[in-house]
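Quick note: the coordinates plus some simple rules give every number you see, no bench work behind them. Just so we're clear, the structure is a prediction, and the values are computed from it rather than from any experiment. Cβ atoms are built from the backbone, for glycine too; each structure is taken alone.
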Structure P
Amino acid sequence: MTKNDPYAALRIKEFNIFLLLRFALVFGWSMQFVVIEWQVYSLTKDELSLGIIGACEFIPAFFMAPFAGHIVDRKEKRNLFALIIALFSLISFGLFWLTSEHIEASWTTNNIVLAIYGLVFFGGILRAFFGPTIFSLIALLVPKSIYPNAATWSSSTWKGASVTGALVGGFLIAWIGVHLTLGIIFSLVVVALILVFLIKKKPILNTKTNESVKESLKVGLEFVFNDKVILGALTLDMIAVLFGGAVAIFAVFAKDILDVGSEGFGVLNASLSLGSILTMLATTYLPITKNTGKKLLIAVFGFGLAMIVFGASKLFWLSIIALFVAGVFDGISMVTRQTILQLKTPDEMRGRVGAVNSMFVGSSNELGALESGIAAKIFGAPLAVILGGCATLITVLTIGFKNPSLRNLDLRKDIEMHEKED
């Protein structure tokens with residue numbers, strides 16, 4: 001194996017453009033998430049409304065994902081990505097319009113909330129296409145031998161945008177209000193749309209053009225469910241996000257438990273992401289290809305423990321530390337999972353595998369928001385988070401014991417094989 005180059009992927013121009021547009025898009029997306037959660041909770045004063053937001057995005061994202069994967073594998077990736085971003089800009093503009101003084105004066109609170117739910121639902125449809133499109137496009141921008149490095153930088157960019165987006169979103173709500181913050185978000189999405197056209201069109205690697213939708217979906221699902229390593233990695237992350245995460249009810253902690261306002265709300269969101277991005281940047285120098293499976297299991301276990309501490313905390317500084325530590329472990333988990341998927345997925349199936357990944361992990365963010373909202377309503381926010389962390393620990397122990405293929409996974413041989421191919 002050749003010496004590790006932490007900047008290998010950054011030496012490719014189109015990959016740098018991709019990182020820039022992804023930062024702009026996720027920065028805006030993260031701010032939009034913070035604003036929507038804050039605005040809806042401010043209007044309803046009901047924890048369950050936060051869960052409803054998650055449901056509105058989860059339902060279309062989950063059920064559209066298999067079809068989206070089929071489409072992504074059959075279409076040119078650059079133009080498809082541009083179309084998705086263009087449609088997402090309509091959602092951002094719609095939210096900007098809904099929070100204007102005219103609408104707030106002429107519409108009832110219930111109608112505004114319902115309209116927000118509708119736009120979130122539309123966003124869920126687009127979400128089904130985002131994951132597999134990005135997953136497929138990255139593989140067309142860099143050689144296979146540097147997939148781990150590209151996955152690390154891509155994930156770091158995503159988390160970096162989440163850090164600053166969540167933090168800036170919380171402060172902008174306090175400084176300039178919800179409406180103007182959403183205007184900035186719309187501008188960022190437009191910037192991302194312009195940047196995507198600086199990337200050249202890419203070849204379509206799936207040559208089975210006569211394959212029916214049913215056959216295509218069956219092949220993709222069978223590949224994932226028959227591969228114990230991929231299935232185990234996806235299951236781990238899904239359970240951690242579904243039960244262990246608490247991002248959707250951070251507003252409850254900020255307002256009612258820690259009493260730190262919108263600024264503190266932004267800090268809580270940013271603390272989790274900050275831990276992740278620092279860890280991800282470290283993995284560019286310290287690759288996770290050795291003892292990959294054990295590192296993934298330890299990372300998810302550590303995440304669950306940290307979330308238990310956060311749920312039990314009544315002190316703002318302790319909550320920040322707990323979320324930062326959770327972010328560190330989450331960063332290791334994310335880079336590891338993305339590396340496994342990139343190295344283990346055939347080129348012609350990236351859209352479908354990316355779609356299954358979205359169903360397991362991406363959609364579990366929204367379903368996790370629903371679960372968090374319902375659990376917080378029934379048990380209270382602190383106990384809901386503690387129980388979710390315990391569920392994460394039990395899952396890690398179970399998979400670690402039942403799945404030796406994942407537990408003993410080492411990716412160094414895969415890297416050496418791809419270096420010979422390149």
Structure Q
Amino acid sequence: MVSEAARALAARCEARANSLARKLSREVFDGVPGYAQLPADVKDLEIAATVRHGVRLFLRGVASPPADPDGYRLFGDRSARRAEEGVPLHLLLRTYALGVHGLWQVIRDEAAPQEAGAVAELVDLLLRAQAEVVGLVTERYLEEREALASERASEGTRLVHRLLDGGLGTEDVRHAGMDLSGPLLVLALGAGPSAPAGGPVGHRRRLRGLRTALRRVPGAGASGLLAGEPEGGDLIGRAVVPGCDGAPPGLAPLLSEGYGAPLYVASVTAPDPAGVPEAARTAEEIVRIARAGGLPAGRVYGLEDVLLEFHLSRPGPGSDSIAGLLDPVGHRPELLATLRCHLELGLERRATAAALGVHPNTVDKRLARLTVLTGLDLSSPRGTALALAAQLLRETRRPAGGG
């Protein structure tokens with residue numbers, strides 16, 4: 001309950017609302033860094049009007065409660081507008097703090113010595129109101145900034161998707177303010193074998209961490225794209241980094257840390273926007289080949305790192321027949337795993353045995369069985385080449401009807 005003395009004091013203070021608004025908007029707020037650079041109409045009209053509204057809302061609410069339940073809405077609306085205009089949040093909050101201090105000075109100056117109790121009562125109410133207003137202003141400001149950032153990100157994502165797909169024209173680039181005049185680094189990203197589980201929620205969290213890491217790549221902040229794909233696919237996403245003629249040092253560790261597990265990162269440079277779609281397709285194939293070939297994750301791979309494998313895995317008239325050479329052992333995962341490991345380790349039986357955790361004689365028996373079932377003789381150069389091509393084609397080919 002507000003005392004009659006506090007109501008009377010609040011009623012007397014209301015007469016000074018206009019002069020307080022002028023003083024704050026033209027003098028006091030000038031000491032806040034950045035305030036002087038605001039447009040004159042913002043300072044003299046909107047900010048001054050907001051001060052008058054706030055002072056009267058508080059004092060009238062004290063003098064004749066209840067206060068207007070929608071009175072705080074103006075603070076939220078003005079806060080959202082300032083966020084849209086790019087006014088820093090610290091500037092906004094400082095003006096509200098100074099406004100509260102200015103109103104306190106009016107109450108203090110207007111009060112008679114015998115009204116100390118009424119002053120304390122009004123200050124208590126003022127501080128409570130300040131907490132409500134600051135909370136509302138901050139919440140609306142951050143909501144608006146988040147909405148604006150999301151809108152810009154969505155627009156940027158759409159544009160870079162079109163760039164990757166070959167549908168981005170010169171006018172689109174000029175309208176978006178993107179500088180694509182130099183080379184463009186095109187990345188494809190794939191999860192390594194130790195990618196953590198966690199379901200769809202965990203997958204989205206990892207993608208969010210990856211997007212944050214991508215923004216730290218030099219040049220990627222405004223135009224980089226991470227396009228998430230369904231969990232379980234070979235590819236996590238793609239990225240385009242303008243003005244970059246090669247993967248910067250530390251790229252794979254940076255992105256792997258953001259994702260939370262080692263990533264395969266394939267890097268291909270496109271000389272201009274027209275070359276981006278083909279570079280993206282090549283980068284995607286490099287990731288698939290690196291995964292299928294058992295190369296370690298947590299590294300950046302270029303075409304030169306997988307030249308032979310890239311060539312052997314190209315689809316052609318005989319690719320289905322070559323991939324089909326391993327069909328007889330398709331139901332024998334231990335034979336396929338042994339073949340893969342043996343090829344990765346340069347046909348070293350002891351190294352293969354150690355990697356698989358079996359005896360070397362077990363490796364010999366498995367390879368012999370594979371030869372019987374498939375006809376692939378790993379003791380000959382031709383048989384080894386066919387086995388490598390069959391393994392790559394089998395593990396990198398897309399399902400029928402795939403993209």
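Compute relative contact order in percent (Cα under 8 Å, 6 or more apart) for each of P, Q and report the one that scores greatest. Each step should come with its number before you reach the end.
Working: P: 30; Q: 12.
Looking at the calculated values, the largest one is P.
When Rg/Rh (Cα atoms, Kirkwood Rh), for residues 47-294 alone is calculated for each of P, Q, the greatest value falls to Q.
Given that helix-only ellipticity at 222 nm (-39500 (n - 2.57) for each DSSP H run of 4 or more, over all residues; to 500), derived from a single structure, equals -19000, which label among P, Q identifies that structure?
Working: P: -27000; Q: -19000.
Answer for the origin of the read-out: Q.
One of P, Q was used to compute Rg and Dmax of the Cα atoms in Å, and the answer was 20.5, 65. Which one was it? It must be structure P, since only it matches. In terms of mean count of other Cβ atoms within 10 Å over residues 111-118, the structure with the greatest value among P, Q is P.
Distance in nm of label points 7 Å out along Cα→Cβ at positions 287 and 319 computed as 4.1: which structure among P, Q? Matching structure: P.
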